[in-house]
1. Output the label of whichever structure in P, Q, R has the greatest value of mean count of other Cβ atoms within 10 Å over residues 115-122.
2. Have a look at P, Q, R and say which one yields 20.0, 63 for Rg and Dmax of the Cα atoms in Å, as calculated.
Structure P
Amino acid sequence: MVKHYKCLIVDDHPIVRKGIRDLVLCEGVCSKVFEAEDAAGALSAIGREPWDLVILDVSLPDKHGLEVLKEIKLLQPKATVLMLSLYPEKEFALRALKAGASGYLTKDRAPSELLKAVKELLAGRRYITQSLGDLMVTFLDEGQPAAPHSLLSDREIEVLRLLGQGKPVSVIAADMALSGKTISTYRSRLLEKLRLRTTAELMRYAIESNLTD
């Protein structure tokens, strides 16, 4: 008996959503596909019904994907989530897996690998690329990732990302639904933890670390 899987695709780019939708439908791995362009749409869909698979972009216009992932797992603890991102694996993959994702793929991967990942996750298994597996081994051998920002909290990473985009404190506060004072505190912590002196240096660090997409 063929099982009918429901898939939720969350990405703010219509072309990306269509490409993933066509792939999983044409290959017959999913029978029902719903699309959401932002965190609000994704969480609304999660609240309405259970999904066999959620393909979630890390970078969304209204909320960071890691925050969305955590909210999804609160609403549906057994939800299977595949994170899809422009960010290199070394920047966010380990964070995503720790937060409850079942797999992580960068958007430069071939469609065939995305399809393979989807099939693995729908079969109840995790999907770890060879490069991510090597990264995890390195993490275990060394005890911690090499990049200084790897030790930051998810909120600190998000503030750093938005600062790297050139956004002022007031705009970041509005984006994250926090007070300006709280964002300023986060900025001070970032300066201390990354051993930097100015907001301009934080911006440069975020850009050079590929955290601003």
Structure Q
Amino acid sequence: MAAQLRIVFILYPRLTQLDFTGPYEVLSRMPGAEVIVASKDGGTLQSEMGLAFANLRALADIDHADMIMIPGGPGQTDAMLDPAFMAEVKRLGEGAQYVTAVCTGSLILGAAGLLTGKRAGSHWAYRDLLPMFGAIPDPARVVRDGNAITGGGVTAGIDIALSIVADLAGAEAAKTIQLALEYAPAPPFNCGRPETAEPQTVEAVKQLFSRFAEQRKEAIEHLTGAA
């Protein structure tokens, strides 16, 4: 990249930390990247499992972003229903060259009107909610449509971020970062996607997430006026 790129990670309480920390590890190493981590109020917030992040910037204090990156997590629904938070997402997103998200962070992009008519990804358990915002669900692990880059759940954030680096800084930069992080997935089970997992495993995860899925659907119906 010829010029510095300002990347703003937009956090909120009860996010899934790996949705954030995976892409952060990659994008903070991209040549020319200026990485800012911010939340509505700044200061400290806790992730889904209690890990705390401190010294965050307040979103209102950031005048612009070249790229926004939004993680997913159980707190996504409350964040999406917070008008002050969403106003900052919309402001920064509309002025950005790129709007990006991991997992259900794409639902926040959708609620901000940043995915209308675009293909987008999300965690497989919630992907079918994207059309409620006028987005086109795509099952790919990394989904790019114009300036929107989204994808699958949690661990997909690393792949999303490496794809961003390859696009903006070149394949060699992305490969260098991948090797530096020794990112060479070799999971013990071939069940990381519903297409490859056993039916009973898929059903167990659906049951685990069913309450969140219903809460998200109800929240989106409230925002969009759908019934």
Structure R
Amino acid sequence: MLINNFEIEINRKQVKNINLKVYPDLTIKASVPEKMNIGIVERMIISKEDWINNQLKRYEEQNRITKRSYVSGEDHYLNGKRYVLKVFDSNTPCIKIENNNIMMMYVKKSSSLENKEKLMNCFYKENLKNKLNKFIPLWENKIGVKSNCYSIRKMKNKWGSCNVDKKEINFNLELAKKKDSEIQYVVIHELLHLIERNHNENFRNLMYKFCPKWEVYKETLNEIL
């Protein structure tokens, strides 16, 4: 739906208030109460014009900055820390961390951008997997729930998702770049959906109970890396 020159995806749900979101792929979505008059929705979105433009600008800048060529001198992130990439010609592809601020990529000189990206993604996946294998059992015990399994994959609009019926959790590969506190926030968030499916008042109260600073982590997760 076109509102004030913004293409907005309107989703009517069992919610009390309008929930407006701008995503990294520059899509804009609004969850609105099932019976709310569309005129009210339009006025609210128009009133948020400056905020929407700022979010779009932020993600456009982020998308520009985060495109990688995988050449020496680039900045790359792991566990919330910046590393300078150094690329070396090698027949044994691997990535190593050296001297706390250098990320070493060993790869054939003829390797394509796609292959370098695959190597980096494998490195990130393994690091994130090690974190999740520690954090998931930790928070399952604290919360009193049990998931069946988890997966790691690239996700455009979410840091995580939970299939409540199957008790399966998906985590965004990009979490490997984030701090432990932010990764744990996502773990807690998804595990709590095994208690409460919806993002309602009960869910928010549970978040405050198990992760008092969750709103801070939610904000910092979207900082440009």
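1. Q
2. On the way: P: 17.7, 62; Q: 16.6, 50; R: 20.0, 63.
The value was obtained from structure R.
Here, each number is a calculation from the coordinates, and none is a lab measurement. In this text the structure is predicted, and so the values were computed from the model without any measurement. Cβ atoms are built from the backbone, for glycine too; each structure is taken alone.
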